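Please treat every number below as a calculation from the coordinates, not as lab data. Since this is a predicted model, take the numbers as computed values, not measurements. Cβ atoms are built from the backbone, for glycine too; each structure is taken alone.
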Structure I
Amino acid sequence: MNELVVETAGLTKRYGSRLAVDQVDLTVRRGEVYGFLGPNGAGKTTTLRMLLGLIRPTSGTATVLGGAAGAPAVTARVGALVEGPGFMPYLSGRDNLRVLSRYRRLPDTVVDDALERVELSARGGDAFRSYSLGMKQRLGVAAALMGEPELIVLDEPTNGLDPAGMASMRSLVVDLARAGQTVLLSSHLLAEVQEICHRVGVINEGRLLRESTVADLLGTATLRVHAEPTEEALAVARRVAGDEVRVEHGELLVPLPPDRAPQLVRALVEQGLDVHSVRHGDRSLEDVFFEMTTNGGTPARKEKVS
């Protein structure tokens, strides 16, 4: 997965005096699911719109599938759902997709296949205006999938879906990547991103704070240990795990993987300390996200592409 499908260099967008996207260097590799994260107003959708050629950058460059973002030859190989689907309300879901497929010179067979993939076949004959929010979102994803695009850009694809629908959408995204397609996914559901994405980029106030694998972003596994007396336990834990051990709400936060828990417990007990509990304290992607976006974040750290 080392071939770059998306690459930006210094990508910047200004609206008058407002800097919406600030010098973003982004890379998406072929065959991966890339999670693009950020709070509302962080610059996610503006960045995606530049990658799709819907708006022009103020400065910097965006290369997609080896060509300039928005070039007709590139656009033909990209499927996208950004800022919610827009369809003709009086047409059925199926007919809306037929209009799009014929405009793109695709055979009508792609329509039923796309409806089936998003589990909308049974309602394909209903007017779009009768669809629920989740059904409209499914139809938008179906439109993005038609023609087997090499790159699929999905902006909040699970918006409006019930839990079962969200699970189905996650499975679909994973299947797309397994089949060799590349998915650039923007989502506010961080547990979902943690589960299915290979790498993530975190953007805030227009700046890319970090780009890395999910595992690297989460960092070292942590043990949460309740042992007393706390100060003596802290000294022992630091001898075992180093000076990064700290106390939080009466528990020791010890940067050790689970398989080293017995070593730590033995050291505490040998010093006559009372060990009340030991549990995994791994950070979630949500924890990391809020640390980065509320505390100013850290500069973007790029991985070497080999």
Structure II
Amino acid sequence: MDLAQLKYFIRVAEMRSFSKAADSLHVAQPAITRQIHLLEEELGVQLLHRHSRGSEPTEAGELLKVGAEAVLRLAEQVRGEVISRALVPTGTVRLGFPPSVGNLLIGSTVSHYRERYPDVMISLVEGYNQILQEWMLADRIDLAIMTRFEGHPLLESSPLYDESLWLLGPREKQGPQRRNFTIGDLVARPLIQTSHENTLRIMLERASKLHGFALNIVIQAEALSVIKDLVRRGVGYHVSPYSAVVGDVERGDFSGGPIRDLSISRFLVYRNDRPVTRAVSEMSKLIVEELRKAAVIAGPLIRVAPSIISDNATDH
């Protein structure tokens, strides 16, 4: 027996008529008649007395009606629980991001996500652009905030924001710690930057070449904490996104500020060959929410993508 057969039988037993049951269920009467006949054959008992005034359940039919009603109630309860469970994110979200983004978005996003969805396990992975793409393709992460996205058949991206690049230097003995710079201020300064494969390094070298000079890279390092320590010690300067260094400058630990006309773009990247879970979808939405808040505080130093601005207008 199946749920449809039980539903048909209950309606006929309640209405004492095949034709009335068929009308109420919007089903052809022969279909109901056949399904109940198959049910009687399977159980080996007569379930309904057919007579000129309609149909009435037999003793076996009354017993089946009570049990069938309980089964359908349980089925509806399970259905509701499954739907409810699907609406409440569970499982795991694996999020990758570059080191500089951590200060801007990750802490606030994850803390608010945990408040809303405590049943979701969150896995955070920090890495530069090339590594993040490799991890995404290797199915080690579900979602990534990436600096550059040139396209891949298995990946989709949506623009998030552009942020200014800052020049970070050792703390000044006198005067304000924050001021504005131009790309010309990089000429001859000893720089501590990441390797040639890094997106930011590539962009800086292209920009300096367009302005007729070569960067003076004196140290290559990948760990942002090590780079900051070297800058603090006066070994050199470092160019980094706003989100990675603004807090250090505002606290007075370093000198620095934005470089005019230099910015870097961020994208939200995910796989397109598999369904997006509710947990991952909610993480994407929350990243956008936290980005809007951060952009209000940062002002012109962060420029959110037009699609996010339009979404924000729609939401309100």
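One of I, II was used to compute helix-only ellipticity at 222 nm (-39500 (n - 2.57) for each DSSP H run of 4 or more, over all residues; to 500), and the result was -10000. Which label is that?
Details: I: -10000; II: -14500.
Label of the source structure: I.
Can you tell which of I, II yields 2.5 when distance in nm of label points 7 Å out along Cα→Cβ at positions 260 and 276 is derived from it?
Working: I: 2.5; II: 3.9.
Going through each structure in turn, the value belongs to I.
With distance in nm of label points 7 Å out along Cα→Cβ at positions 140 and 236 coming out at 5.5, pick the structure among I, II it was computed from. Let's see the in-between values first.
Values: I: 5.5; II: 2.7.
That value comes from structure I.
Suppose Cα extents along the principal axes in Å, for residues 148-291 alone works out to 55, 33, 26; of I, II, which structure was it derived from? If you can, show how the numbers build up before the last one.
Details: I: 64, 33, 27; II: 55, 33, 26.
Of the options listed, only II reproduces it.
I have 14.2, 45 for Rg and Dmax of the Cα atoms in Å, for residues 60-123 alone, calculated from one of the structures I, II. Which structure is it? Please list the in-between numbers first.
Details: I: 14.2, 45; II: 21.5, 72.
Here the read-out was taken from I.
Out of I, II, choose the structure whose coordinates give Kirkwood radius over Cα pairs in Å equal to 21.5 when calculated.
Only one of I, II returns 21.5 for Kirkwood radius over Cα pairs in Å, namely I.
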